[in-house]
Structure 1
Amino acid sequence: MRRAALYLCYYNVTEPLVQTQVVAYLREVARSGIETHLLTFEKERLDPSRRLRIRQELRRDGIEWYALRYHRRPSLLATLYDLVHGSIKALVVCVRHGIPLIHGRSHIGAAMGWPVKWLRGAKLLFDVRGLLADEYVDAGHWARGGVKCRLTKALERFLFRKADALVVLTEALRADLVAGQTARASDIEVIPCCVAVDRFAAGAARRQGERRRRGWDGRWVLAYVGKLGGWYLVDEMARFFGLARQEDRRFFLQVFTQSEPHPMRRALEAAGVPADAYDISYVDPAEVPVVLPAADAGISFRVRSRGSLGVSPAKVAEYLAAGLPVVSTRGIGDCDEILARSNLGVVIERLDEAEYRRAARALLTLLDDPTTPERCRAFAECELSLSRIGGPRYASVYTRLLASASEVLAVASSRD
């Protein structure tokens, strides 16, 4: 039995999240000696030279890459078309390379892998990532009870039954699935969003140089990294920041986003925040490990619902790796427990003025504590490290499923 796996990802390979949360993990798996293949869906046409460069770079990391075209419209039919196309491509790749393990990222990736399991007896790892239908309803993309929501829920239940193992992002979701008898605890591995912690290490000289370059000297810099809107509460983050500045005028909000900045700018203006107290700009993902350690704290306000049970925000892992305490809304995956365990941040219990003022004062206490950055970094190194936690746990799941596949094949051969 070959130690080989195919990862199915319904995103384009250049997406920042794919680079940090797919390619980075697969690189670690490949280092463990498992032959690694990756299939992505590209939203933009890549010219031949760039496609070749990406393929060569991934191959140097031990990853063999395949790409199909992503189709947008009409939404449901386009997704079904891609699902069928992806299943056929996955089957061809698995037959050609004798691959016994399919790793499907989220619902569409796992759905593409199930026909390969059915036709070839391959093992299927469902990398859940979260409760997709609930999260899309939370973000306002789908109506609860609508066709897309109901179909996705039905697909989710099917995949929970058919997958040979599940990976979830949080202990909260694992407990929920076990309590609901959706899956056995032994079949579920918890792997939070991890980061390359060492990339966020910054000496005092580099930190001070970055702060001077950005005009942050004498300020408490509260950083936000990532897309705006959807699950993330732009208006509430602005309200919190406005009240935090009333507690201490040194607070400065730095937003790094690829999203349209106007919603955040309007929200800050409505909260009475002056233009010189914030900045909204874009930073290349490769620069995030350089910029974040120069800030003082991170913020992540997200919608709380059933969908948030399975959420492990990558930004929170990045903040902690950079030594930043985190301000987070309550009920987001395991964040409550993580931030409280070692006094790594502040949990917002309610979305109101009194709570925001309490949280701002608690944050100031953390910022005045010289041990806070080291505690944050130490936790990230022990619990959210790509090389110590994420990569080894994926490699362990792969090894277990590949061993199981070998046993099944051996039994079948003995019967023949």
Structure 2
Amino acid sequence: MLVLTAGQMRTADAHAIEKLKIPVLTLMERAGAGLARALRAHFEGPRGEHVVILCGRGNNGGDGMVAARHLKKSGGRVTVLLLGRARELTGPNRTNWARLAAAKIPRFEVPDEAALARHARRLEQADMLVDALLGTGARGPLEGLMRAACQELNAAPGARVAADLPTGVDATTGEAQPDAVRAALTVTFAFPKPGHLLYPGRGHCGAVEVVDIGIPESAVPAAERRLAVLTPGEAAALLPRRAPTANKGDVGRIRIVGGGPGMLGAPALAARAALRSGAGLATVCAPHGLYDALAPLLLEATAALFAESAERTHTARAAGALLLDLEGADALALGPGLTRHPEAAELARALVARAHLPTVLDADGLNAFEGRADLLRGAAGPLVLTPHVGEFARLSGLSREEVERGRLEVAPRYAAPTAARA
């Protein structure tokens, strides 16, 4: 599923309005109706429950006003609080504010913190609260009335739902302000945003549901479609169909090279994961002196034993034997529990340089290339690197803070074939 930054979402909205001729009111109606449907499905209601919707003056607030009408139709008791004055509303928001009156939904203006305090009891007694204050385009710190509203939302005992994105979370970076709303459910429109997926923002979103409002992927220029998230359905579609007569040798032979003293759980777990993902045969390649400790951890997987260092870790002396063994495999996982022992690191570098298998390089397999990332350019086979922040920092020479702040920029840059750094 395509993931859009705040800027790309603005482009997609503009395309839908200007090129596809979808009126803003129509987009807003679809978003608000989808928000109400998702809320009802997630909480098995509301039918009689009291829902308080806090609306900002922008389009996010308009989505909340539309949701109020649909929630009332399904039997909910709904109250709308507008942060600001109704006379400040324009265009579709002014229309939807008027429609609330026509639907006989209680609506109140909240122009300042004193007015917000007068409605505190409504928030405290609500079964559900909807944050429709700020949308994906909002940036910067929460201040004044907006900050106070977020604090009140977070303090209220009812279930919180965010429209598009919790207020205070940056849609593009995932950064979260100190008082950002913490939602149990976030209902976003058209496409997920990086802020739904990257921490700390991810931690504010709760469950995330995406509502189709009629904006196609083609609304975003092809060159800008750089981010995507794999959905369960998309993952399932990638799995090949297995013949009824297939045996384990027909459906993938995986080798896991790793394990060291006190670190045998990692390769054992990797082997279990490989088998659960559909591989027919998973073999843990371990130092021979650790077999007695490894064997009880392997139920379906097998073990292959190789030369070890004096400290019972892997050693580069085993490279030749391992490469021969890998000739019978389809893929290699290199690094789980490998340890950072110099001889084990030397083995990892030798296997990357000489093994022609598709290879997942993980954990201490990655650490073996600290300060030597340029060697990854000479890999004999296709590589998939799976670093966490600390491992990425060691590989790239960047600080952990730089990696955390710039995940969406640094990951593609270092993934490019010419981007490996010494």
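For Rg/Rh (Cα atoms, Kirkwood Rh), which of the structures 1, 2 scores highest?
2
Taking 1.07 as the value of Cα Rg over 2.2 N^0.38 Å, for residues 76-131 alone derived from one of the structures shown (1, 2), identify that structure.
Values: 1: 1.07; 2: 1.16.
The correct label is 1.
Can you tell which of 1, 2 yields -11000 when helix-only ellipticity at 222 nm (-39500 (n - 2.57) for each DSSP H run of 4 or more, over all residues; to 500) is derived from it? Let's see the in-between values first.
Working: 1: -15000; 2: -11000.
It traces back to 2.
Here distance in nm of label points 7 Å out along Cα→Cβ at positions 196 and 268 was calculated and came to 3.0; which of the structures 1, 2 was it taken from? Could the numbers behind the result be given before it?
Details: 1: 3.0; 2: 3.9.
The read-out comes from structure 1.
Of the structures 1, 2, report the one carrying the highest value of mean count of other Cβ atoms within 10 Å over residues 60-67. Write out the running numbers ahead of the final one.
Working: 1: 16.8; 2: 29.0.
Looking at the calculated values, the largest one is 2.
By the measure volume of the Cα convex hull per residue in Å³, for residues 300-355 alone, tell me the structure among 1, 2 with the highest figure.
The structure with the largest value is 2.
Of structures 1, 2, which gives 16 when relative contact order in percent (Cα under 8 Å, 6 or more apart) is computed from the coordinates?
Working: 1: 16; 2: 11.
Here the read-out was taken from 1.
For distance in nm of label points 7 Å out along Cα→Cβ at positions 116 and 172, the calculated result is 2.6, so let me know which of 1, 2 that is.
Computing distance in nm of label points 7 Å out along Cα→Cβ at positions 116 and 172 on every structure in 1, 2 gives 2.6 only for 2.
When log10 I(q)/I(0) by the Debye sum over Cα atoms at q = 0.10, 0.11, 0.15 Å⁻¹, for residues 188-307 alone is calculated, the result is -0.33, -0.40, -0.73; to which of the structures 1, 2 does this value belong? Before the final figure, lay out the partial values.
Details: 1: -0.33, -0.40, -0.73; 2: -0.56, -0.65, -0.86.
Label of the originating structure: 1.
Read-outs throughout are calculated quantities, based only on the coordinates presented, and are distinct from any laboratory measurement. Quick caveat, the model's predicted, so the values are computed rather than measured. Cβ atoms are built from the backbone, for glycine too; each structure is taken alone.
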